[in-house]
Structure P
Amino acid sequence: MTTPSSAMPSDFNAYWQQTLQELARLPAAPEVAELPLRSTDFATAYGVRLTSIGPYRIFGYLSIPKDADADADTDAAGAGPFPARYYLPRYGSVADLVPQGQANGQRRQHVTFAVCVRGQRLADQPYAAAFPGLLTDGIDDPQSYIYRGILADCRRGLEYLLTRPEVDPTRIAAIGPDLALATAALSPEITHAVCTPAIFCNTPELAARTTAYPLEEINDYLRQHPERQDAAHRTLSYFDLRWFAPQVAASTLLIAGADGAPLDAAALEPLAQSIPGGCELHKSEHSGFKDGVHSEQWLTRQFGLPEPSLPPHWQQ
């Protein structure tokens, strides 16, 4: 029997439509500045500031390949269009231009954009997120839950990326944890998604099965405030990937945990099956190298590129 905490809210679509409408009423007001220290001889880096709901100013790292036909000493960005990698942040205080472990060389042939959502460094004024603590901030009410603003931030970043003439709109990948799939659901412009679910998949049951951070934040919160359990569970249901998945038109690579993990392939199979854009379910091999190579090879095939963008220590 489906419990109220794990059921899809009857107003799930209305909740997110209202959020996106609120976002649409706010101009993004982008401010873009070159970052010479993060630029290379093959890509120019920029810092981008945007307005999201609140209103709240967020930050993003943008990298644009330099024209392959231009002199390497020039600063002229390539005309493109290039495939784009949109990096959604992991649970933590810092987002990077290219996530740690990834090849900086991917910036030769992709536009990359990494968003720093509210609370993260460079987007932590006036709100600096606490770790632990972010996961339960405002959790008693779907309207006040911090992840409502965070997901709006992710959508706003994608909207900005779409304004860049260097981006090929037929090859835009959202890459990251739960936020990647949720953003793809709210953004039909995303053509590909690489997602490693970690938090928002039947979260109350998932948290009850582990003592690991960050899900233990939810357990700690409910031990301190048992009377708020129903409200917290209701809020979390608006962020459940199971209810986002049927709206994902992107071709998707879903990375599951190893056998026996709370979100192993067996647990994520129903989620994968409900993604209409098509989904490959990959079981993690407990190796950043092996999982990373698989993800890069998958995305390379999807984008129709000749070689995957692998860091030197991953190349065989």
Structure Q
Amino acid sequence: MRVLVIGAGALGGYYGACLVRAGRDVTFLVREKRAEQLRRNGLQVVSPHGNFAVQPKLLAADDLKEAFDIVLVGVKAYSLGDAMGQFAPAVGPDTMILPILNGLKHIDALIGRFGAARVLGGLANVSAGLDAEGRVVQFMANQTIVFGEIEGTLSERALAVETLLQVPGIDVRASEAIMQDMWEKFVQLSTLAGITCLMRASIGDILAVPNGEQSIFRLFAECCAVATASGFEPRAPFIEFDRKLFTTLDSPLKASMLRDIERGSITEAEHILGDMANRARVLGIDTPLLDLARAHVAAYEVGRRRAAG
């Protein structure tokens, strides 16, 4: 299968590099500035599992003329609109679009543009970012992709994609309940992003202060209530996993949204916190901590735009 990876940032760069290293037929759709950097230095990955580098095949949007079997979309949510226009020529009648973005809003956008038959559900659990040299830095050992048919079947094409993605550096699972998986990830990320951005601190530091743990789990309960009312009540193993995640003393864990704030960058706040809050309003669910976290990051965005002129 021929794979087109959209972007070579933290998500697309990490998973795409693992595929290239394993000999898969992978091409990256990148902007010229990033293309120059990759031609000069290769695509470098700094990982707890061992550093490596690959020399990727690159394409600019203007040079994209033919369809691919799989389009792996790992851009930030705020870049999706532009990205869809750029990779549209790669989408043929049998192309599978596999998004591994955060949140849920992008699924509707992709289906609206390309049709439900071409869009898979997917999520990635990897903690990574780009450093000043453009290297992909994997902060923690997790490296999972979970994906599946949105309607919940385990199709032949999903199994073929699972086989393609079974390479060193990727823990992959084809799911028969991908929307449930995505909702649970949405709850986890909304809680993590909301509380670490609101407090401007890691989970470990929040746990070290009075009412820190209680605040984490009040926000977690709000997000779980939205998921449940939407028909995707979080399952017991997920609840148990997140209770451990959010009670690990001295944990350095913080959301990528907070790292974006610390760098003075644009965030995915409206795609994550805003979308969760909007769904809560429609369902009549009160989410005071979520609303405060959303307002906090929105206020940061106002200041960031003002400073940028």
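Nothing in this text is a laboratory measurement; each read-out follows from the coordinates by a stated rule. This one's a predicted model, so the numbers in the text were calculated from it and none came from an experiment. Cβ atoms are built from the backbone, for glycine too; each structure is taken alone.
Structure summary
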quantity: Of the structures P, Q, the one that 2.1 was derived from, the read-out being distance in nm of label points 7 Å out along Cα→Cβ at positions 121 and 257; calculated: Q
quantity: Per distance in nm of label points 7 Å out along Cα→Cβ at positions 17 and 233, the highest-valued of structures P, Q; calculated: Q
quantity: Origin of the derived value -14000 (helix-only ellipticity at 222 nm (-39500 (n - 2.57) for each DSSP H run of 4 or more, over all residues; to 500); candidates P, Q); calculated: Q
quantity: With semi-axes √(5λ) of the Cα gyration tensor in Å, for residues 9-136 alone derived as 31, 17, 14, matching label from P, Q; calculated: P
quantity: Source structure (of P, Q) for mean count of other Cβ atoms within 10 Å over residues 57-64, computed value 14.0; calculated: Q
quantity: Structures P, Q, by FRET efficiency 1/(1 + (r/R0)^6) of positions 41 and 65 (r between Cβ atoms, R0 = 30 Å, to 0.05): label with the highest value; calculated: P
quantity: Structure (P, Q) behind the derived value 4.2 of distance in nm of label points 7 Å out along Cα→Cβ at positions 249 and 281; calculated: Q
